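So, here come the structures, one by one.
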Structure I
Amino acid sequence: MMQRDISYQQGFIPYALAALMIGLVGGFSTVLGPAFVQDIGIAYNNTTWTALAQAMSTAACAPILGKVGDVIGRRKTLLLGAAVFTLGNVLSALANSLVFMMIARFIVGIGTAAMGPVVLAYIATEFPQDKIAKGFSLYMLLSSASVIIGPTVGGLIVSAYGWRTMLWVCVVICAGIFAVCAITSRNQTSTKNPPQNFDISGAVLILIFFSLLLCIPSFGQNFGWTSLPFTIVLIAAAVSLAGLTFAERKSHQPILSGSFIKRRAFIFSVLALFLTQGLMQANMTNIIVFVNYTQPGNSAISGYAISVMYVGMSLGAVILGPLADKFDPKQVLLGSFLLTGIGCGILLLFTEITSVILLMASLGILGFGLGGNGTIFMKIVLSGLTPQQAGAGTGTYGLFRDLAAPFGVAVFIPLFTNQITGRMGSGAAAAPAAVASIHFLAIAEILCVALGIAVVAFLPNRRANKEN
């Protein structure tokens, strides 16, 4: 038993480093969108498009590249993802237009989508069953704790040297971790499946449909719910969904497994994630924009607040997450959801001179609740996957989990920024418009958390989780 413990812990090193890289570079990049659009002289609501471009590839490519990991092995997929992730950050540092930056961030998302599923697949298949929740807690800790210094240090670098310098620092980090991953994973092997009958048509339609799905709320918010661009995206999404449904039913080895998706644990976990987890990335960007409107020239304080949010996520992952092994996960989730709602409620206290302490309190409490949520949902959904289906299964879960974050970005960022621009267009000053808009946003988010709590009641009980 001791030998097995040593083996799985040592084998996790390159996967842990990959999770660390995604979190660390992601933390630096939280300040990229507002700094980039300000530098090239376009409106703040264009941060939606840079965030959406990365979110599209991160989510849509996850089940595809998870399936690729089942075919060619986890090690190759991990290193390929790290290389693509590094390339995307190089291109981001060279971007000189909004379109260029969107393409670069899309490539960054592809790298993330390759690494994420294989990290989760390793935990689900190689960790002992009685330690899986702790494994997912460790993953969440690495993902969130590594971001703690990112927003603060990234904000300081951007303020002192500009956003391009910050991205070149990210490139150096990526290159160093890639080299270490290549060395530490050299002697590893993982389960491979025969490459025949790979669901190519399904892969193409998954990429098309879920990319279009993410565009729907952004196009509606930015162009209007009755506009021609929104109508075109909506129709194209419906057509691609019909094609995807037909292709997956006909495929002998579908990427999106119906038996996996139809489980009650999967359906209600994903629904709860959609209602809450998107608050993280959306609120990070919105806090930056809020501070830029109300306290221009003092952008560093938003970086401090975002760092505290990731401290909260780290603590939530290691304190609340493992409790799912000892108590009914639904009871633990209720507590973490209530904390999430309190974090959103503190937004109602924001004023034109909001202190850094209040900013930290809001994001810190929100992060603590979200850290617990993410860990417990992984425990509920991913326990019991076989090595043959681990990549596709974790990729499918990663798809819907990662859809939750950009869905929140697509809904809550335009909701906030468009409220500001609308109020300013009606004659309101910038700072009062930002305060009124953040209060409106808080109410919308509290309602989403309340609905999420209601959804948790429909999750399977603990015995059902063990049977799944």
Structure II
Amino acid sequence: MRRVCDPRSVSRWDEEVDVLVVGLGAAGAAAALTAAGTGADTLVLERASGGGGTSAMSGGVIYLGGGTALQTACGFDDAPEEMFKYLMKSCGPSPDEEKIRLYCDGSVEHYEWLVAQGVPFKPTFYEGTSGEPPTDDGLVWSGSERAYPFCESAVPAPRGHVPRMEHQTGPLLMQKLVAAVESSAARIAVNHRCVALVQEADGRIVGALAESFGATRALRVRRGVILATGGFIHNEAMLEAHAPLVRQCTIRIGAEGDDGSGILLGMAAGGAALHMDAASISLPVTQPWGLKRGILVNAQGQRFINEDAYYGRLGEWALFRHGGRAWLVVDDAVFEKPEYPRELAAVGEDPGAIERELELPPGSLESTLGLYNRHAENGEDPVFHKAPEYLRPLVRPPFGAFDCTVESSIYAAFTLGGLHTDADGRVLDPDGQAIPGLFGAGRTTSGLSVGGYSSGLSLGDGTFFGRRAGRCAAAG
């Protein structure tokens, strides 16, 4: 497929605009609102029949902090520096320090911007869940802030900001953002799929080709094109090439348009891609939180992580480091019914029975439990440093093992890699030089998290850096 064409091949321009935004999810909406707000003639292309995309399918949690009005109203103190230290520690092996610093310093203002767009937040805190709560409360824990090793690097604070709606709040968030775009000077063209960028010989992007019901429209762009089409969770070839283990996950979080189209357009124009192997993998085995008192073991019958970590961290470690071979072992004293469907893979009167049923190495689980129980009696976990409140010796039979294998459990996945952009959304080539007239935002780009995801970072960095991309593109 030809994704870039020469302007000399365009016989006629059907429309001319200042800024073209491709995709009307949260990132695209933020970019369009900001570009149009500067006075730039802005057009948004959306391949579906309406805006929303994956953002509308999400839980709606937005990762914000540094002392937002919502945090303060709920009785929590937070500071940009503490948020920065947590994100630098948690967001994978090579976090973008400049972007994280900007995000943390601008988080309070960004919260106020969301409120100004009509997004409502109830000033109440909900304890006991990771991600969107079953209530309409506005603030939750949505990462591993209180878990080792992060609690030793930064003062913990809840930063999951949730629009005022019970359960899944992505639809409400996008309803408000799309309504804001519709009320702005920006125009929206639905059922339009961007299929190619128009690029001058010097590399500048000057237009795009869009298909709608079989017809192709040529759009001349004076200042900039912003790609905000989502990730590539629904592109089998890209997954196989970059993140093959993700193909095993039972749930893929993404709208149909998360097929990598924007990433491929940007790469065809010379853009570099970063961290294409990175993905968020949620394994919600420790919901309710009482199940954190169990221990996660791998195919060798050994623990591999502190079980009180955020379930996105549990999933990443289980899949990427242990091939999706994991079980949560509990005894009768800590057993609880999981909030998400999960089968017991083994039940027995002693650890040996669990080993045999799961085909673990003989003596492995017994040894693991012996070490764990010996220290748990004293409220300690010297190996993985689980919080004392979740430490209890597992000694009361019967014992059970919840199935946390990738083929039999919920592994909810979406991609984190994408186009390399600077802090203003400019798409960069492999040498780190900006491609004139080309910008990106949201999951089309490699954002704040390149591993070690915390719930709400996609909507947070997508809207925050979408605004910056819209401002920069409008400036020309």
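Couple of notes before you dig in:
- Ranked by percent of Cα pairs over 28 Å apart, structures I, II are topped by II, which has the highest value.
- When distance in nm of label points 7 Å out along Cα→Cβ at positions 370 and 410 is computed across structures I, II, the figure 3.7 traces back to II.
- Comparing distance in nm of label points 7 Å out along Cα→Cβ at positions 242 and 346 across structures I, II, the highest figure is found for I.
- In this comparison of I, II, the computed figure -8000 for helix-only ellipticity at 222 nm (-39500 (n - 2.57) for each DSSP H run of 4 or more, over all residues; to 500) is attributed to II.
Readers should treat all values here as calculations from the given coordinates under stated rules, not as data from a laboratory. Since the structure is predicted, the reported quantities are computational estimates derived from the model, not experimental observations. Cβ atoms are built from the backbone, for glycine too; each structure is taken alone.
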